[in-house]
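Structures for review follow.
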Structure 1
Amino acid sequence: MVRLITFEPLTPETYAPYGRVLAPEGGEFRTVNEGTANRHDRLGDVTNLRPAATLNVAAFRCQPRAPGTFSLRSLEKHPFSEQLFVPMNASRYVVVVAQRGGDAPDPTQVRAFLAHGRQSVSYAPDVWHHTLVALDRETDFMCFVWEDGSKGDCVVQRLPGDLTLELPAP
């Protein structure tokens, strides 16, 4: 039986079990750059659970997925590092997560969130998640993750072929 996963609003509260949502809206800030910018400090760090790992700042260029049915084929996790994605030019993108830990994700626990381009997301250490799913246009993301080159950097698990999303049209 195919299970269609519906989108939920991406808010700090709904997403808290999986990581953090960072966005410049609201909160404390200070005016900088000769009064032309608001600076929001200490929005979060990137958790590292391995002393020998180094912070990898990477760039991802993602091709947009077409509207319509999208099958989830695998999830991955980073057991020892939080992973933070900051969209550079996104209009919308999809965030798919499942529970923390375990040898494999529980397909019944998969959740999907629709993010707008001003929202950054982090995946807490050991949280199962799907790769980036850009919508509408080619999208660039900056990624921050602690890595040491070992198999513990990223664990990938195949999913049963019955989990789908209905990707929205622009």
Structure 2
Amino acid sequence: MSALREPLTSAPILSVGELVRELLRKTDPRDFGRILERYTFPSHDLLPYLRWNQKHYTRTCVVRNGRFELLVICYESGQRTSIHDYDSTSAWVQPLMGDVMEERFQADPDGGIRLKQASRLTTGVPTALSSDNSIHRFTNAGVERAITLNLYAPPMSQWRVYDEHTGESRVREAGPPR
């Protein structure tokens, strides 16, 4: 007999501290996406995690433990991640601000990769990624700054970065970001 999951409340989460407490309280990662969706931005306690760099996007760790990792990603206009995947079982990316484009790629049998889907993400609505279908890239497609809140369960230990033209990949260790 499987254990019944406790129902989730629909009350908004008004601070990143409250978000972390709620994630720590839940033991089932299947609840994490619905918890993240309740987070309301702007939250002034998120300000210390907002870091900007004119040359590349930034990743700032809010919390990392044995069960999950919560990161704030900040993008200047036009900045984007590499094409990559990760070794976490599940991940959620919630745009908090800006015009964020998600591209999902598929590995070809010949070793290359090809674009499978591109979509604009909706602010405040998390998109889910699973390790079996996770080759992706995020881009700030707007003229203003963009922010995403990324949640990985369990935390990433490594990821593969793909060359867009050849599809070749290399493994990178994913230690905690600054």
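Values in this text are rule-based calculations from the coordinates and carry no lab data. Predicted model only: the values in this text are computed from it and were never measured. Cβ atoms are built from the backbone, for glycine too; each structure is taken alone.
Taking mean count of other Cβ atoms within 10 Å over residues 134-141 as the criterion, which structure among 1, 2 has the greatest value?
Top value of mean count of other Cβ atoms within 10 Å over residues 134-141, among 1, 2, belongs to structure 2.
Quick check for you: by mean count of other Cβ atoms within 10 Å over residues 78-85, which of 1, 2 is greatest?
1
Given a value of 0.95 for FRET efficiency 1/(1 + (r/R0)^6) of positions 14 and 118 (r between Cβ atoms, R0 = 30 Å, to 0.05), point me to the structure among 1, 2 it was derived from.
The structure behind it is 1.
Between structures 1, 2, where is distance in nm of label points 7 Å out along Cα→Cβ at positions 22 and 54 highest?
Sorting by distance in nm of label points 7 Å out along Cα→Cβ at positions 22 and 54 in descending order puts 2 first.
One of 1, 2 was used to compute semi-axes √(5λ) of the Cα gyration tensor in Å, for residues 30-125 alone, and the result was 24, 18, 14. Which label is that?
Answer by label: 2.
Have a look at 1, 2 and say which one yields -500 for helix-only ellipticity at 222 nm (-39500 (n - 2.57) for each DSSP H run of 4 or more, over all residues; to 500), as calculated.
Computing helix-only ellipticity at 222 nm (-39500 (n - 2.57) for each DSSP H run of 4 or more, over all residues; to 500) on every structure in 1, 2 gives -500 only for 1.
Consider the structures 1, 2: one of them gives 46, 45, 28 for Cα extents along the principal axes in Å as calculated from the coordinates. Say which.
2
Out of 1, 2, which has the highest value for relative contact order in percent (Cα under 8 Å, 6 or more apart)?
Max of relative contact order in percent (Cα under 8 Å, 6 or more apart): 1.
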